[in-house]
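Next come the structures, one after another.
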Structure P
Amino acid sequence: MHVLTVDDSRASRLVIVRFLTDLGFQATEAVDGTEGLRYLRGGRKFDVILVDWEMPGMSGVEFIRAVRSDAATIDTPIIMISTLNSSDRLVEALEAGANEYIMKPFTKEILAMKLDLLGVESK
């Protein structure tokens, strides 16, 4: 299984990629929403997308809306990742098209649980 992780923080990407690798996933990193969309529009297929909320240029919500507007990626599961702990933000992410929401910081076990909820298994 192949996961796209979109986060402007190098440290966050390193942690997420380590968790994904430990869980048996292949991960591709994008430093922002624009790069993430380039991967998707370039024909790369991902089984799930993890996207940070707060990014320069294009927020995670804007990224999700762009993903959901493309027929090729409309059904790809998306997990929003954020430090923002607000029910309004959670609702906004879900309304934009996120399937799940994870608060930073999080553990590998929480990520595994969310992936399992989406039916995404590494093997």
Structure Q
Amino acid sequence: MNIESYMSAKPITINSHQTLKFALNTMRDNGIRHLPVMENGRVRGVLSERDIRFLESVERVDLNELKVDDAYSDDLHSVEPKADIRVVCQLMQDHKVGSVVVQQGQELIGIFTWIDALKYITK
């Protein structure tokens, strides 16, 4: 089974210069937990809700002032749409990541999260 069968196609993205408050609101409004971070048409990393919550727990942190650039992970894990879903799940487990971006060359076409992995397991 290929990853493209379970990925979320055309994911909502964010720019690294947006505020963390804007990012958190975007996640809440769309019921998602991961945002690919884009810069000049390329994926630079992924911002997770957990990244924001961690910073939010620090005393005197204002999410209206901090930028996505201050919080996202640039340890990017990327796969092709034809990647085997079991191989991708193993990659996520090995690297302890909650999502991978799906790219065709340099173009972002989807995101696969641990929620998508659970959907695969339960079918």
Structure R
Amino acid sequence: MAALTVDPGSPTPPFEQVRAQLAARIRSGEPAAGGRLPTVRRLADDLGIAVNTVARAYRELEVEGLVETRGRNGTVVSWSPDRGTRELERAAAAFATRARSLGVPPEDARRLIDSALGLRS
């Protein structure tokens, strides 16, 4: 991902500058759905701003439905320009979360998906 910038002299608050830049990039497909955003701490360090500022930008993006925070798995892009793709991405994310919570190994979860799609494994 190309570098983000924050203009300390801008009348726009830093969290909004970060949010707007990330939202524009996500909507343009960079990063694509499923792609990870930098950690809050790393992005704050890179931009020289407070961790809470980046955390607020990420929360705003989550409210917009552009990203999803997955705890220790980080923040990932959950938006795609295609509605059907977005719905499938949400369903896949929910399936993955449920499989993890049940302790199902990833290879078994993939086999279940392949079976549901009528694919041989």
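A few remarks follow.
- For 33, 15, 11 (semi-axes √(5λ) of the Cα gyration tensor in Å, calculated) the corresponding structure among P, Q, R: R
- Given 21 for relative contact order in percent (Cα under 8 Å, 6 or more apart), calculated: source structure among P, Q, R: R
- Test item: FRET efficiency 1/(1 + (r/R0)^6) of positions 63 and 111 (r between Cβ atoms, R0 = 25 Å, to 0.05) calculated as 0.65, pick one of P, Q, R: Q
- Value -17500, calculated as helix-only ellipticity at 222 nm (-39500 (n - 2.57) for each DSSP H run of 4 or more, over all residues; to 500), assigned to which of P, Q, R: R
- For distance in nm of label points 7 Å out along Cα→Cβ at positions 7 and 87 computed as 1.3, the structure of P, Q, R it came from: Q
Laboratory data are not the source of any read-out in this text; all were calculated from the coordinates shown. Model, not experiment: these values are computed from the prediction. Cβ atoms are built from the backbone, for glycine too; each structure is taken alone.
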